[in-house]
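Take a look at the structures listed below.
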Structure I
Amino acid sequence: MDLVLELNSHALGVIFLTLIALFLFTRENFPIETSSLIILVSLTVGFTLFPYTKNDETLHALDFFSGFGHEALIAVCALMIAGQGLVRTGALEPIGRFLSRLWIPYPKISLLLTLLIGAILSAFINNVPIVILLLPILTAVSLRTKTPASKILMPMGFSTLIGGMSTTIGTSTNLLVVSVAVDMGLKSFGMFDFFLPVSIAALIAIFYLWIIVPLFIPNREAPFSDTSPRIFSAKLMIVKDSTSENLTIEELIQKTDGMMKISRLYRSSSDIFIFPTKNIKVKAEDMLVVEDTPENLKSYETILEAALYTNLGAVDNEHPLKADDQQIAEVIISQGSKLNNTTLSRTRFLTRKNLLCLALHRSGRTPKTIIKDISDITLKEGDVLLVQGKTEHIAELKRSRELLVLDATEDVIQSEKAPYAFLIMFAIVLVSALGILPIAISATFGVLLMFLTNCINWKDASNALNTQVILIVVASLALGQALLKTGAASYLANIFVSSMEGSSTTVMLSGLMLLMAIITNIVSNNAAAVIGTPIAIGIALQLNLPPEPFVLAVLFGANMSYATPMAYKTNLLVMTAGGYTFNDFLKVGIPLTIIMWLTFSWLLPLLYNI
């Protein structure tokens with residue numbers, strides 16, 4: 001009864017809005033950016049119309065916009081841009097080359113090294129560039145060694161998530177939790193203050209990913225496992241006295257129900273190529289240059305009573321269709337991609353890159369592959385396009401680093417600026433670790449150096465910044481502030497302590513961490529972290545215990561994004577490239593979550609003597 005009396009109308013409204021936020025963040029078809037803006041606008045409008053005052057101190061609605069200038073958001077954005085510098089210059093490519101050479105003679109040792117290197121790098125660099133580096137290499141390795149990619153890609157992705165937990169800059173979640181705790185009066189965590197417990201848990205988890213997961217994870221084919229060309233260029237010769245002779249281009253296309261697309265017309269009588277306008281009449285021995293599947297080309301041959309030719313002559317058993325110098329590649333829409341939230345036709349991507357798009361694969365609870373009308377579909381992060389083009393055009397697409405290209409080759413490109421980018425990132429980490437500059441300042445300084453050394457340009461920087469991440473960080477910080485200032489966080493802490501009355505501190509700590517782990521796999525990990533941090537400190541105050549282990553329980557729990565593909569952006573990339581299903585993440589991710597949860601539940605009370 002006392003709990004109800006402690007709850008004021010503003011706190012009740014904030015708790016209700018928190019529940020709405022958690023619901024909106026689970027809606028797969030509702031953009032997280034829109035959900036975040038709804039929360040932010042609701043808070044600012046609500047507290048403007050109904051001001052909240054306590055002890056003669058008013059909570060101003062404009063304070064909820066402070067997240068846009070918050071130290072944590074500045075650090076997150078600066079580190080994302082610096083990470084883009086590593087990707088653009090290929091600074092991490094020597095590591096990729098080393099792992100690639102090692103895979104054939106020592107596959108088991110190579111998998112272990114991949115997991116360890118992925119985890120170590122992710123402690124200091126956002127794991128998205130690391131996954132982008134390793135995905136093409138491991139995909140090529142799986143094809144060369146005839147090892148299913150599903151045996152290695154998910155363990156690799158999870159190892160980067162585990163490594164990101166170990167330092168204050170490893171993930172945006174860590175930065176947010178630490179910053180919110182400092183805002184609430186706690187002493188700032190040093191970069192390596194929780195490195196020890198994460199290292200112990202990581203060793204157990206990596207053993208599970210290295211030895212156990214490959215034994216039971218199903219063999220999955222990538223969405224497009226056939227790497228041979230699908231579209232062939234051929235010539236349809238109009239035979240004398242056939243029904244197609246003297247028909248217009250438009251009439252010929254109509255005979256194929258509008259399916260045939262003619263790129264050029266070769267007139268043998270005058271030895272010239274003609275642009276095929278719809279009113280041109282075809283003559284005997286004219287050749288229509290057409291690109292299509294073998295099945296469709298043979299169908300056109302029959303319908304038009306034409307003869308199918310290649311450069312080697314008529315198509316027969318001795319001269320089959322060939323796609324000379326053509327290559328198939330999978331292109332994944334990743335964070336910061338120019339194709340994210342737009343269409344191929346709107347960006348003229350295929351025309352600019354001289355590529356054909358054969359199919360689109362969209363992962364989800366029910367994965368689907370789309371063959372028709374791909375150009376007008378709004379693309380999403382995690383979608384994979386199957387494209388075909390000349391080898392040189394695929395190579396150029398890979399060199400541009402605009403998209404994540406899985407082209408079944410292991411070639412990696414490194415620019416002359418790579419050493420500068422690597423040294424700048426190393427300096428960002430070192431200066432922050434030594435306490436010379438806060439991470440927000442050292443990372444911003446590092447970004448400036450990236451610009452001055454031409455490692456990146458402003459276009460790269462804008463591509464690196466993610467609207468979704470920015471808005472959810474700002475909305476989460478605003479919601480956390482409202483929970484704290486209105487007393488809602490203390491109320492929820494009271495409920496948590498009361499519901500676990502009679503339990504030991506270890507059980508309460510473990511229960512809080514498990515709750516965060518469940519929430520982070522359903523909604524955003526950043527939202528779970530920012531909402532959970534003030535509640536964790538409230539619980540510690542209720543129990544008269546040091547708040548640090550409870551804050552770390554939130555940090556660790558909010559990082560356990562293993563059980564669902566939508567829990568973290570790199571999960572979607574891995575799901576696409578490895579052909580995993582939703583259930584595969586449950587089978588691998590739930591045991592991994594339990595391993596990490598039990599390990600931290602044992603370590604945190606031990607390290608903090610509670």
Structure II
Amino acid sequence: MNYNLNILSEDTAKKKSTFAAVKSLVSYVVEEKKILFLAFFAMIISAIFSLLSPVIIGHVIDKYIQSKQFHGVLIYSGILLGMYLISFIAGYLQTKLMGTVGQNMLFSLRNAVFNKLQDLPVDFFNQNKAGDLISRINNDTDKINQFFSQSLMQFLRFILIMIGAGIFLLSINFQLGSAALSPALIIWLFTTTISKWVKRKNQINLKSTGNLSASVQESLNNFKVIIAFNRRDYFRKKFSEANQNNYLTSIKAGLANNLYMPVYGFFSNIGQLIVLTFGIYLISKNIFSIGLLISFLAYITSFYNPLRQLASLWANFQVALAGWDRISQIMDLDNNMPIIEDNSHNKSDSIIIFKNVFFTYPNGNEVLHNINFKLDRGKTYAFVGPTGGGKTTTASLIARLYDPNKGKVLLEGKDIRSFSREQRTKKIGFILQEPFLFTGNVRENILYGNPDYKNYNNEQLYEEILNSGLKSLIERFESGLDTKVQTSGEVISLGQKQLIAFMRAILRKPDLLILDEATANIDTVTELLLENILNKLPSSSTKVIIAHRLNTIENADEIYFVNSGEVTPAGSLNDAMNMLMKDKRVS
């Protein structure tokens with residue numbers, strides 16, 4: 001499966017209808033049925049009273065004002081005032097309720113998108129910009145919330161008022177009503193013609209907003225490097241280009257969104273002009289009354305004024321749909337690394353077996369070609385080779401960060417794909433060269449991925465650290481387990497971060513521990529200390545060491561040389577050094 005959202009956006013935009021998009025969106029507010037029903041009921045009351053007002057006014061003009069019966073005018077004025085107050089209260093209640101629905105929907109939608117992202121494989125994040133994904137979670141979901149909380153009930157209310165006003169217009173005088181409503185047909189044709197174009201312009205604008213967020217995030221994440229190499233000019237230029245593109249797409253989207261209003265306004269005025277001209281003609285023929293003409297003008301206003309408002313709401317609807325298209329592209333993705341069934345009862349002395357494994361990154365060259373090897377329990381293995389040779393890729397396949405394109409990786413004799421995430425991560429520990437930590441303290445970061453110690457207090461956890469031989473490591477932190485950790489800044493060094501990642505992995509007591517350049521940022525003394533700690537792991541634990549420095553693998557039981565898609569047994573340390581030197585001479 002390809003996870004490139006730029007490709008998906010083109011295909012998805014063409015295939016998804018407005019009805020399908022609305023149906024998908026409604027699924028996120030089904031739990032708000034009661035609130036939606038109350039808001040809809042309040043909206044109907046407000047709309048009904050708005051529709052009844054013109055006919056009452058026309059009746060009062062013809063029966064009471066022309067005959068100068070002013071007590072009747074006062075009575076109906078009181079009735080109208082009561083109707084207006086009830087309509088106001090209903091409108092306020094509807095707005096408040098829909099605000100609640102919108103916020104609840106925003107909460108559910110953002111949770112759903114974030115949880116979906118958590119379910120996608122590493123491959124997805126390698127192909128997509130983090131800033132664009134953040135924009136989808138924050139910006140695009142907010143566009144949908146704005147429509148649901150501020151526009152949806154107004155949208156339905158205006159449609160209801162328009163339908164009611166149209167019925168009243170046709171029932172009062174069919175000829176005049178038909179003539180008055182004829183411009184609405186042109187408006188409908190215009191709307192259906194340009195809506196897709198408007199939606200497309202908003203999609204382009206939202207995408208450029210995502211690219212702008214990605215540019216900002218990239219520059220902030222790498223600000224130390226930017227300062228060190230004095231490349232402010234490069235990122236200024238890059239941000240300026242992204243900002244300029246966003247500016248241009250925003251203007252185009254704004255022009256597209258604002259195109260509805262003048263067109264709707266023009267044809268609304270034409271409709272009112274038809275009523276006024278034709279109505280006066282009917283009055284001169286004694287077919288119509290002044291009261292009915294005023295009612296008719298009120299109804300034609302009730303029909304076309306909402307139509308003008310709908311122009312703005314329809315533009316907001318297109319923005320919401322464009323945002324939903326970008327979000328649904330993520331929601332429609334399936335994880336291409338599913339858990340499969342493996343009912344085989346093969347028992348193996350080897351913890352990991354590679355069988356005819358081929359691997360290629362998306363849109364890249366083949367990294368591994370027909371790889372076969374096995375790792376036995378309790379042994380230490382080293383993978384060496386030049387940069388870019390495939391060492392980390394091999395380790396990533398062992399930990400199932402990726403699946404091979406062909407062949408199988410077996411864990412304890414069974415297809416590694418048959419193990420759940422929890423089972424796999426309990427058995428396999430992975431220490432990266434650049435460990436990922438969370439903002440918090442040392443304790444929280446050690447407990448991450450170690451649910452067995454979740455309910456331990458500091459004393460119990462410290463005792464477990466002592467039993468695991470990690471006392472000397474925890475003492476290197478000024479406040480011990482309570483030492484603050486930040487994902488950015490200089491609160492702790494990179495070497496200390498690696499120590500935290502090391503403790504996190506060791507406490508899990510994994511059956512297989514992968515160290516991918518895990519001591520690259522640690523001094524020699526500390527490296528020896530870590531080696532002693534590793535030796536205290538259960539004798540059945542298998543260790544896989546990926547290293548460039550050959551002194552880190554001198555005690556390995558077996559060494560593999562990884563390069564040019566091949567994983568070759570290297571024999572002794574001297575043999576591995578000779579293979580490295582030969583490879584450098586060839587290159």
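Derivation of every value follows stated rules applied to the coordinates shown; laboratory data play no part. This is a predicted model, so every value here is computed, not measured. Cβ atoms are built from the backbone, for glycine too; each structure is taken alone.
Given structures I, II, which gives the highest value for mean count of other Cβ atoms within 10 Å over residues 109-116? Provide the component values of the computation, followed by the final result.
Details: I: 19.6; II: 15.5.
Between I, II, the highest calculated value is found for I.
When relative contact order in percent (Cα under 8 Å, 6 or more apart) is compared over structures I, II, which one is greatest?
With respect to relative contact order in percent (Cα under 8 Å, 6 or more apart), the highest-scoring structure among I, II is I.
Matching task: 0.00 is the computed value of FRET efficiency 1/(1 + (r/R0)^6) of positions 205 and 261 (r between Cβ atoms, R0 = 25 Å, to 0.05). Pick the structure from I, II.
Derived from I, not from the others.
If distance in nm of label points 7 Å out along Cα→Cβ at positions 349 and 405 is computed to be 3.5, which of I, II is the source?
Working: I: 1.4; II: 3.5.
Checking each candidate, the match is II.
Of the structures labelled I, II, one was used to calculate percent of Cα pairs over 44 Å apart, giving 43. Name it.
Of the structures listed, the value fits II.
One of I, II was used to compute Cα extents along the principal axes in Å, for residues 77-124 alone, and the result was 69, 12, 6. Which label is that?
Of the options listed, only II reproduces it.
Of the structures labelled I, II, which one yields 20.8 when mean count of other Cβ atoms within 10 Å over residues 141-148 is computed from its coordinates?
II
Hey, helix-only ellipticity at 222 nm (-39500 (n - 2.57) for each DSSP H run of 4 or more, over all residues; to 500) derived from one of I, II reads -20500; which structure?
Matching structure: II.
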